[in-house]
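Peer 1: So, here come the structures, one by one.
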Structure P
């Protein structure tokens, strides 16, 4: 993605305003666990590899990763969600507090298990670690009362917020009904609060938010149609979702093919992938995209400039291994060199 001199100056000006933005994030908080081991031999019990565990790391995933990215990009972050009183929950709280994320509105109900995605990686000799298997530990759905408590917690933080970021991974911390209630109840929302949505399985249910950032497979699921290389179909479906859900902007991410931005009464804008198309790891890249896009809009950027920032941040994130974040100085440097 080439950036003109005029756009470069505008983007740097927007990024300079990131530290003045207060973002409330409500959604599903996930622990990403990485277990690294050295391949020792093949088991005699079954045709599987035996790994000698060398290290284990728990980092923020899901909405917690979006909050982590917001913090590294310089924002003031208020986190609203649920964590278990377990090892994974404790690790996430420590990590986020070290980044300056306000986590006092995070609930930790008894018996709740922090959603955890454990990735087991093996390495042979001096080779590159390869993911062998992923094990997901998922909690029971949250009861309606817990969702209502979370919505009240979020509402209490919106009075002086620049934006509300909704991170819906399907674990039940929030949903379209709760976000509609927040939009109606918040006086700040009536004065133009930015509301952005990242929903893995239910993006079609969110209406009248400022923007949403689905990926192409999520668009395909929403309409029951395979897009593939049919860009004309992608354009039709994107514009249909934009109108149907009364959004101000829709940013569709397409992996190595970059992004497409949809706005009312405007032709779709295609943004080629930023940087190299030799992707190292896409884990958590969507969280980086929604964080940068939300911050851009909150700081006064047009949807196009916010999308350019999100594209740049996402391109930087996928060049890193594991669940990665992008720091504000790193983003500024990339913009200057683009």
Structure Q
């Protein structure tokens, strides 16, 4: 049976207000009283109602995390990073996603309208006019994780997608002496995908390599999308030497296609990816890719938001760019 704050106060011989202050480590509560309250709370397995506490204090220590999806290793690593920081700072994480059935804007409004969360981390591929309007009118602290910094009125975390892709393709050209490089794009309404494609195109141009438009094939950041796109590329009469997939999930799809077509990586063709998700190191051969500190990105977002929630400042927003790092595997000969 769950004990209430009134029952705990009665056991301790203090008021409910004193119990609340003691549980929140209020310095106005004497140490002996606080120790007594905490001791009884532990003994009686008292767990304060988070919603009730937020209504009383007018503050919530629940962080809302809005994501385009929660399926896949990339999103789980972001959640893991956010949750670790929240746990260490005695905050709680509430996760929601659109699941493709509702818009990101609807997910944000849903969190805001319920009055449960004290701040929001929004992970979105792009900020459209509808989201922009919501962010402008919103009173809650918000940190945006996006592929491109395109909104200046809140804190943001972005990835250095352009340079990550540029240096990866430049490495293929100048170190591996490869010129026939194809690209499987991500969805082109996604800022990460757009910046990675731009890096690919500029690296070709700067190295004097003529673009073969047939070697740019659309993908959707899924394994199946990478499989379909690589199947198309590898059945061309003039096929590329290396496929640059805009993320590791699509690169994994290229491995699947190789197996189905009886081809060997990197002997028959090479593959490079982007993200360096955990599973990529276990591919055979190990995938060459651009590493993103995904876990650290989640931690940075949560740390930034909690600071904003505590200080309640409306100016001097932080715009953090997470660097990428080239990871050399055996997927290119």
Structure R
């Protein structure tokens, strides 16, 4: 094996990335080395590429980007027991400590000492990536690589949508980025009677229709407020469940106006600044249940995600709109910034 590999690198604290040859990671006793087949782009990668305020406060260049991927194990550490060379794998991107209160009480997905692949350590936008054995997820050999590489964001959608049952319920999805699109499909696959999807991007609304949305709405071009449209689309009633996937302050406020009394709001989108809410009228007097969701439950969500894909109950193919090579990373990020894509999958 060559000692060098090609990688997409945030080399300096400025916008953009470079593609360079860097050293192949060395693994420890409890790690595995994975040859990347495919890796997909997340909104987090776009933040790092653009070098926004969050990235400036979090990322320490030089840093290899990327955390959603699949590949083949080519080397295992001396203490690794469950993974073998040749296994087709993905990985949980939140590397947890296993010793904090949350990790020891079934809440490892909110570990106090979590480190994220591609954010706090080198990531998967490279020919090889090193991952601790305990974070590795074995894939079925029959699973398509493009689908295998997006299990991490699909898991976000599974957790956000199914933190409570949605069968026989009406659901509104606010924000049709890839995770919102996945959530639309998950809700429909799990028996939601109707899914109403909203976004300010008509391209992504067209993808929401392919994922099973009964009706879609663009609040920038429509004549009604978002909450009024949802209530009207639902025959004059608030919906049972609202999944806020955008982080938009306006959409977050609309979520609490559009949910029925006694309904549920899941907050997954991350606002860029604090959001002012009418807590009394929108939450307390309506008796609304609120869930804040981050990441995936380790590893409950991974099993549920696998079963969705392997059973054929959920087809996420419409969300994967582009398949590009590493050398087209600038083009890919341009599509992401313009909102003219679903999920983009990269190959080294």
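Peer 1: Supply the structure label, taken from P, Q, R, corresponding to Rg/Rh (Cα atoms, Kirkwood Rh), for residues 38-229 alone with the calculated value 1.04.
Peer 2: Details: P: 1.04; Q: 1.10; R: 1.01.
Derived from P, not from the others.
Peer 1: If we compute Rg/Rh (Cα atoms, Kirkwood Rh), for residues 30-77 alone for structures P, Q, R, which one ends up with the highest value?
Peer 2: If we compare Rg/Rh (Cα atoms, Kirkwood Rh), for residues 30-77 alone over P, Q, R, the biggest value is for P.
Peer 1: Given a computed value of -14000 for helix-only ellipticity at 222 nm (-39500 (n - 2.57) for each DSSP H run of 4 or more, over all residues; to 500), which structure among P, Q, R does it belong to? Don't jump to the answer; show the numbers that get you there.
Peer 2: Numbers: P: -11000; Q: -14000; R: -7500.
The correct label is Q.
We did not get these values from a lab; they are worked out from the coordinates using the rules stated. Quick caveat: nothing in here was measured; it's all calculated off a predicted structure.
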